[in-house]
1. Suppose you compute log10 I(q)/I(0) by the Debye sum over Cα atoms at q = 0.15, 0.20 Å⁻¹, for residues 122-161 alone for every structure in 1, 2: which one lands on -0.46, -0.68?
2. Given 147 as the derived value for volume of the Cα convex hull per residue in Å³, which of the supplied structures 1, 2 does it correspond to?
3. Quick check on the output: 12.6 is mean count of other Cβ atoms within 10 Å over residues 50-57, derived from one of 1, 2. Which one produced it?
4. From 1, 2, which structure was relative contact order in percent (Cα under 8 Å, 6 or more apart) = 21 calculated on?
5. Upon calculation of helix-only ellipticity at 222 nm (-39500 (n - 2.57) for each DSSP H run of 4 or more, over all residues; to 500) from the atomic coordinates, which of the structures 1, 2 produces -18000?
Structure 1
Amino acid sequence: MATVVGAGPGSMRCLTAEALERIRDERDVVSFGRIGELVKQINPEARTVGTVSELLDVVSKDTVVVASGDPGFYGITCYLERNGVKIDEVIPGISSLQYMMAKLKRSYQDVETVSFHGKSMDVSMFEGGKTYFALTDSKNSPDAISKELFRCGRRGRIVLGENLSYEDERLESRKIGDSFGEYGLSVVVIELEMD
């Protein structure tokens, strides 16, 4: 059975001690994407695959799968289970929600979460006076979310977080309806005014 390790947002300083230990000490470690660079610094024998789907070809019962963020928060755990991978243990990491809200110096117990990553965007469920945290992608970008909320009559502000924990980290705040320009994978905090 595989072990899943959350590597946090991507910076070495955001790894938990337990995650660092498992990545360093295990023999069969695999990761994908940008997080692979971090994993290789810790365990030079670790393998990196290009995409999440390639993981299915290399995961065995002794594999430690390292993924960014917290594997249980819109993370890799659900994907692996849906594809028949038995998971023995999950070691959590700092989620993008935790990291972003800490950057904003805000608590998040009342924040509602949604993922637009690889999904259709439906903002009709968003209620005035609430705060939402959303994972985005290139199609459902911060710019597209801002414009769609404005089109639906919502007002408030959106704070974008990109490349969280990396040297080129960027946080930007705009009014709903304002343009963000082009962004890839990022997160947004949406603070809606009362209706």
Structure 2
Amino acid sequence: MSRKSRSNDLQLREKLETALPMLEHGFIYSVIMGQDTAGLMEQYRELLGIHQKYGCFLVLAAQPPKKDADSIQWNLNLNRMYERIRELTHEIFSAICGPLMGDKVLCVVMCDTQEDEYTTRLHMMEQAKELNRRLTTAVGQQFQIGIGSVVPVKELARSHKQAINALRQNKGEVCHFNDLPLQKS
């Protein structure tokens, strides 16, 4: 491989590394805002190389600082940690990560099938617990994680609402919507 070819490859890789988070953010925003104008979701799926027909939401919520801590400084630190949070999430899950919104990061985990919900749920919860352990070690921040049901891609907004609901009712570090006492999506 020539030097010029390697240089071009490196430049292309750098451009993709810059564009990929923006595409992922756009995909997440499109889902939560219900924007599928002119097949926008299909365009994002094509650009992001998403071939799976199902997915679910994970909502990672950073635990707030102690009452006497400086919450503005905490939020600035959380913003500085975002890239590492995103990297660790990608290491554990085949996920699309949205931007940091307040104290939360919204992620979509794509799946090939919707079958065997129980096994899928247990596996997702184990992975989420592992992600939480790695996040705590790497960035020194505790998180709670809410997980929505695996649904067809066109219904991801429902999984987002479920993940938020699971997070709100979460008493531990990880909660799946289907483990809540009353399941109203």
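1. 2
2. Of the options listed, only 2 reproduces it.
3. It was calculated from structure 1.
4. Here the read-out was taken from 1.
5. Matching structure: 2.
Quick note: the coordinates plus some simple rules give every number you see, no bench work behind them. Predicted model only: the values in this text are computed from it and were never measured. Cβ atoms are built from the backbone, for glycine too; each structure is taken alone.
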